[in-house]
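Before anything else, here is the set of structures, which you'll find just below.
Nothing in this text is a laboratory measurement; each read-out follows from the coordinates by a stated rule. As the structure is a prediction and not an experimental result, all values here were calculated from the model. Cβ atoms are built from the backbone, for glycine too; each structure is taken alone.
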Structure 1
Amino acid sequence: MLITSTRNPQIKELRALRMRKHRARQGRYWIEGIRIVEEALTRGAPIDTLVYAPDLLTSERALTLLAEYDDIPRLAVSPEVFQSLSERDAPVGLGAAVRVVQRFPDEIPATDDLLVLVAYQLRTPGNLGSIIRTADAAGATAVVVVEPTVDLYDPETVRATMGSLYALPIVTVEETDLPPWYDTLRARGLDLMVLGTSAHGDRLLYDVDCTGPLVLLIGSEQDGLSPEVRAAVDVLARLPMAGSASSLNVSAATAAIVYEVVRQRLARRRA
């Protein structure tokens, strides 16, 4: 049956997922678009409901996905109803409600090539999403998000990940959880380095050996890392700033830092 009313109770609950308090209440969040829905489906994300507008779907891939995953509950809606759920000017007609899965630091595998990005109390959804995408592109082991932070499941965060939300473990912790987690990794036999980043770091990143197991802490552009977090790092490093700019946007800085780590590791393997 096609849902044509924006006042339908199921549609109202889905629309409420725009707000963090309702995402927390329902334990689920909204994703939209063929690429991210496909990533969620193929990687086994716990999709609660597929939502599609038959009159908007022009992609053969979208239609194939609906046919392949016909065991997942779904709602067929009119274009007007889908538009009421969407934040896009021209929605493609495919979305989903996904259940939130809580992950814990102990689930992160303690391997010799460990690379974990710690996003510390970020404020901007787009930055958090971009950092998750960068971590995925660089082959990172996991991302740890430190509270209080922008919501991992904010629509803008989800959109900025471009599907990488489902490519690697993402764990949310409190600041006080970090030092015990470092100890746990070291107790597993890792020669771990905890590397903090700051415009005021005492060493250039390029002078730091990043080829071993690494936890990399990224602070917000406004506030950086707290004194307590900085006190627990092994090295506090900075990127060189040759021009008049004193800092980079946090997502741009993260990409530069992470790919220096990747460069060093590739060079070590080729040596």
Structure 2
Amino acid sequence: MTDTTLTMERRELGRTGRTVGILGLGGNRLLATPGKQSEAHALIEAAVEMGVNYFDTARVYVESERYLGRALRHRRPDVFLASKTHARRRDDARVHLDMTLRRLETDYLDLWQLHDVRTHEEVDAIFAPGGAIEVLAEEKARGRVLHLGVTGHRAPDVIRRCIESFEFDTVQIPVNPAEYYYRSFIDSVIPAARARGMGIIGMYAYWGGRVRHLPEFETVEPFLRFSLSQDVSSVLVGCDGIAQLEANVEYASRFEPMPAAEQRAMTTHMAPYANSLMYYKF
């Protein structure tokens, strides 16, 4: 068992005025698997007890929203709860928020994000009259969402256009040593977001767990350490069970920044894997 007396660093989430643990629990893996209510509840409870306060889900993660809602309804003031909409038009986005709030058993989100914006055509639709951005702004004004964000997996230029077009509070992007040689969010999106005072949330530190198939690495800890050494507020990790959660909390609790030379060596080593790892499912 992980020593739950370990203290996880917390960082400011940009201009939101909130602080979050450097490790957050993603809404995929076990939390996205149907028929796992008891296991999911135990995982979420364990995460809270270990100091995790950032919980991520999305409208498309139907089971995840339900699991988190049931497990966190009595802990709501103690956690930062984020969800997403993949809608690009205003009417669809409002329906998504209504469904998300019902499933999460809450009357507000700490963070509501546009999910996985990939193309300039999507950006055009989001920001056109009747686009989803109208609902995001309206719901923040109403107080049903406290902060707004955008997420992207594929195209840094698309995400940069988003954050240059609207005052989002956060951005969620892949942060790992392979993306540097694919399409680097680290070099292009992070500086632009920081210049705007945004919170930066990292994801895909382990490429959905596929990094475990690389035989030259005995542990995934260097990959989390690399991600946390970038200019991010938190890194989200999905877990298959409590054992993985415990390991990740331990890695985060003993985190020390990775020296620049070690980061460069890691990105160089991962270059041959960049296309296969980064393009998977994106």
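Things to note:
- Look at distance in nm of label points 7 Å out along Cα→Cβ at positions 46 and 254 for each of 1, 2: the largest one is in 1.
- At a computed 27, 24, 17 (semi-axes √(5λ) of the Cα gyration tensor in Å), which of 1, 2: 2
- For the set 1, 2, ranking by distance in nm of label points 7 Å out along Cα→Cβ at positions 158 and 238 places 1 highest.
- When distance in nm of label points 7 Å out along Cα→Cβ at positions 22 and 54 is computed across structures 1, 2, the figure 1.2 traces back to 2.
- Parent structure of the calculated result 1.00, given that FRET efficiency 1/(1 + (r/R0)^6) of positions 14 and 110 (r between Cβ atoms, R0 = 41 Å, to 0.05) is the read-out and 1, 2 the choices: 2
- Ranking 1, 2 by distance in nm of label points 7 Å out along Cα→Cβ at positions 30 and 86, the structure that comes out highest: 2
- Relative contact order in percent (Cα under 8 Å, 6 or more apart) derived as 22 - corresponding label from 1, 2: 2
- Value -12000, calculated as helix-only ellipticity at 222 nm (-39500 (n - 2.57) for each DSSP H run of 4 or more, over all residues; to 500), assigned to which of 1, 2: 2
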